[in-house]
Structure I
Amino acid sequence: MFHGLSAFPLTPLKEGKFDQQAFINLLRPLVDAGVDSLGILGSTGSYAYLTVEERTHITRCAVEHANDIPVMVSIGALRLDDILRLAEHAQKAGASSVLMAPVSYQRLTTDEVYSLYETVTRQLSVPLCVYDNPATTGFEFSDELMFAVAALPNIGSVKMGRMPEDVSQVRARLPKTVTLGISGDWRAASALQAGFDVWYSVVGGLFPQAALAIAHSKDSMESERLEPLWALFRRYGSVRVMAAAAEMMGKVEAPALPFPLQAIQGEPREALAAILADLKLA
């Protein structure tokens, strides 16, 4: 399942509670478009702000409405017992894989991160995608740590937020069963051209056709067309931009994000409206 386009939708809230109908409505176009997998409760899905019980309910809802599309669910959490509970619940719900970033309040050491993945992968019956996301976790994988973690049992993919200088060298050191994935939507076309296997996409969670056009063609010109949107992603954070887009399109109620997060407002929101009108995304 770790190939092609993996679309990461928002987890919409209504008065601070999970808005199930809005979530189902967000999933339907992704399923109809034929994305290769669904990334549920990722950073775009605000997993860190939700309880284990809420996340379990959302996972079941996603699997139920995914049809035959594989579902990957984030199990990242501060406490190990919560991670293991989330993993168990995701597997029981029918998730095809799980995703985990090394979440911590205290900055983790390399040994601590390796131990975390070693402990969690022992408990899994589905593959895990390793998520290197220093912008939110404060921890950045070295190449050596990434290769060591990728060699653990039940690792299926690595999700990187950067482009390595030599992709072929990275691939040569990864197990053949582990795919190479990119996040940071503005990097996707270049990464796919360079030999990455999968794009873990934020924009694909709301505009699947636009993302599929890039994923299938690997065309940098398709991506460059979206540069005004990518610029907002880089400046304000993609989740704030996508939440604003979904609110303006009537897909979700405002505020859609968990407090204190906010969708972009004021001039940036007006700029986004103009960009969406100009790009005619679907």
Structure II
Amino acid sequence: MKLEGTGLLFITILLLGVTACKNETLSVLKEPVSGMEFVKIEKGRFFMGDYEKLNDSETLHEVKITNNYWLGKTEVTQGQWQRIMGIKEPHPQKPSPFRNVNPDYPIVSVSYFDIKVFLDKLNDLSTEYQFRLPTEAEWEYACRAGTKTPYSFGALIYDSLANYNAALPSKYTTPGTYRGSPEPVGSYPPNQWGLYDMHGNVWEWVSDWFAPYSTESVTNPTGPEDGIDKVIRGGSWYFGAENAKSSFRKIHEPNLWGFSIGFRIICEKKNQTEIRTQNILNN
């Protein structure tokens, strides 16, 4: 498969006139191979977990993020998946009911291991960047965008702000619409970082194996080295308001997929040694 732009050794930085949660101008990186846009998330510290202390698996604890990172502005779309993988459907034997509806729909029906194959291909195609899933801490830090409330929008969420099952009764929402499917990415307002659909639309895989949180302050946590279940975040169109909270964690077997599970990724600069090595191999 040949992709235009694979030989480009530069990025396009678009400075947008949007105020971030630290009152800084947001930087958006458009990566040429994938065509994806990534938002710069500034390093910092925050309290991760449930401020309401309703869930034992979401113990509130301080987390320090010591490096800036570039997180996908949206969930990976069907069109972006096809561009890299060359196929529309991750599992043709059990196809998604949302295939071929809209290339801007988030890709769904992907397992953790499907995403690993996608990332391996994308990393091979790019000469300058490498890609990975966010850690659970990176994901929640970006989702909260400086907030301490259940949602980045505040204490409550409404069906005008995110795609979740608002028909299910919840103290976190008012009765609303159940749309019954994903929506094209970016259909709802972004959070203060400029990230879309961190609440709802589709669940998002993160890199961590599931484990109870530390009760102590931690720096750049990545979770245990191995485990049984992975973690998905953010809720989805099928689930209620509680599942879309910034702190909510859901365990999921890494080899399984579902019609409401997708992902977003982080883009990082490859070091110069990797770039030189790959250029030699490509010549």
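No value in this document is a laboratory result; all are computed from the given coordinates. Note that the structure is predicted; figures quoted are calculated from it, not measured. Cβ atoms are built from the backbone, for glycine too; each structure is taken alone.
Assorted remarks:
- Top of I, II by distance in nm of label points 7 Å out along Cα→Cβ at positions 72 and 128, largest first: II
- Which entry (I, II) yields the derived value -13500 for helix-only ellipticity at 222 nm (-39500 (n - 2.57) for each DSSP H run of 4 or more, over all residues; to 500): I
- At a computed 3.2 (distance in nm of label points 7 Å out along Cα→Cβ at positions 216 and 248), which of I, II: II
- Here mean projected area of the Cα convex hull in nm², for residues 56-191 alone was derived from just one of the structures I, II, and that gives 10.5; the source is II.
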